[in-house]
Structure P
Amino acid sequence: MVGPSLRDGSRKGSEISPYLSLPLLAVAALVQTVWLSQIDLLGARPDLVLLVALTWAFMRGADRGALWGFLGGLMIDVLSGGPLGATALALLAGSFLAGQPWGQGLGLDVVRLLLLVFAGALAYHLALLGALTLTGHGVPWGSSILGVALPSALLNALLSPFVWQPFRWLERRAQGTGLRA
């Protein structure tokens, strides 16, 4: 199980301190913009900030994931030169979906993680395409969805367990060392 769940679907537990989470998001944003943005696997692109935000939303709920997504998205927006706020808003949409308690208690957590991260990543890409369209960027919707959004959502969903395990370790470590807020 990810963490103790309350009846309303919210999750209690340790919270990683801003003194740790902000540098973690900054490093993820730098790695994303400097290295990972160069990787293209048949249209699919790994997105570390997306993975961090969606995985944290899965573990801690939509509200905490949305905060991480918004902050990480702003960092990406500043580093990328794209429309300021577009990535931040798109990550809010993705984090909201990934942080839902749907299917909790049914089957393995890793299956829920894969499904919710896929849905969240797809919502992120659709929201980002919408934001780009609204800011006057020409977006070929058909090829963007089929050639980038779907493959990227699948790739990031498959990569999510590799982010989830270190986060689980970090969360347990934070409980024992007082790194929580």
Structure Q
Amino acid sequence: MKKLGKGDKLDKYRSHLVDGADLKPDELEMLAKYRKAHGLLCLGFGRNQVLATLEKEYELSQPQLYAIVRESIKLYGSIEEVDKKGQRVISHENYKLLGNLARKNGDIGAAIRAQENADKLLGLFEAEKTVLDPKAFLIPVPMDFSTDPAVLREQESTEDTDYEDVSDEAE
């Protein structure tokens, strides 16, 4: 794993998880605590429940327990954000199912409302962000104009450059 800037104490664990780098026995023990905290968060336990469970199992002080939970989130990622995205997908699928059932029962109004709710969850009604800014094309470009006849004649004449004369015999 390539390090950018000054690393933190979790870099050795990231390196172990990504590249398979070796860890010392006490570091493996700490990684097991991080995994336990992350696993409990994934199961839906609240932070206080995770702290209580870890306290019973490992008999650590409160600051150590808070550090383990905080660092497990830094190491593995936030469950809340993933859970929110997952709930959005589940709700979308439920609206699609309800829309299909309503259409099957002949309730077209309910089917349309369910489809609209499903589309809102996916953000289909939000305006797309334009990559190009139209105002950028309105910036004036400096142009030089001249009424001097000599300059105008010079621009009319073209200057020949080296070129290859191609005869009609090649065809």
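Every read-out reported here was derived from the displayed coordinates using simple, explicitly stated rules and does not represent laboratory data. Predicted model, so just to flag it, every value in this text is computed and none were measured. Cβ atoms are built from the backbone, for glycine too; each structure is taken alone.
Given a value of -22500 for helix-only ellipticity at 222 nm (-39500 (n - 2.57) for each DSSP H run of 4 or more, over all residues; to 500), point me to the structure among P, Q it was derived from. Of the options listed, only P reproduces it.
Given a computed value of 62, 36, 20 for semi-axes √(5λ) of the Cα gyration tensor in Å, which structure among P, Q does it belong to? Computed on structure Q. A value of 3.7 for distance in nm of label points 7 Å out along Cα→Cβ at positions 109 and 133, calculated from one of P, Q, originates in structure P. Supply the structure label, taken from P, Q, corresponding to distance in nm of label points 7 Å out along Cα→Cβ at positions 85 and 117 with the calculated value 3.0. Structure of origin is P.
Among the shown structures P, Q, from which was the value 27 of relative contact order in percent (Cα under 8 Å, 6 or more apart) calculated? The value was obtained from structure P.
Once FRET efficiency 1/(1 + (r/R0)^6) of positions 29 and 149 (r between Cβ atoms, R0 = 25 Å, to 0.05) is evaluated on every structure in P, Q, the highest one turns out to be P.
Structures P, Q were shown, and FRET efficiency 1/(1 + (r/R0)^6) of positions 61 and 125 (r between Cβ atoms, R0 = 25 Å, to 0.05) at 0.00 was computed from Q. For mean count of other Cβ atoms within 10 Å over residues 37-44, the highest value in the series P, Q is held by structure Q.
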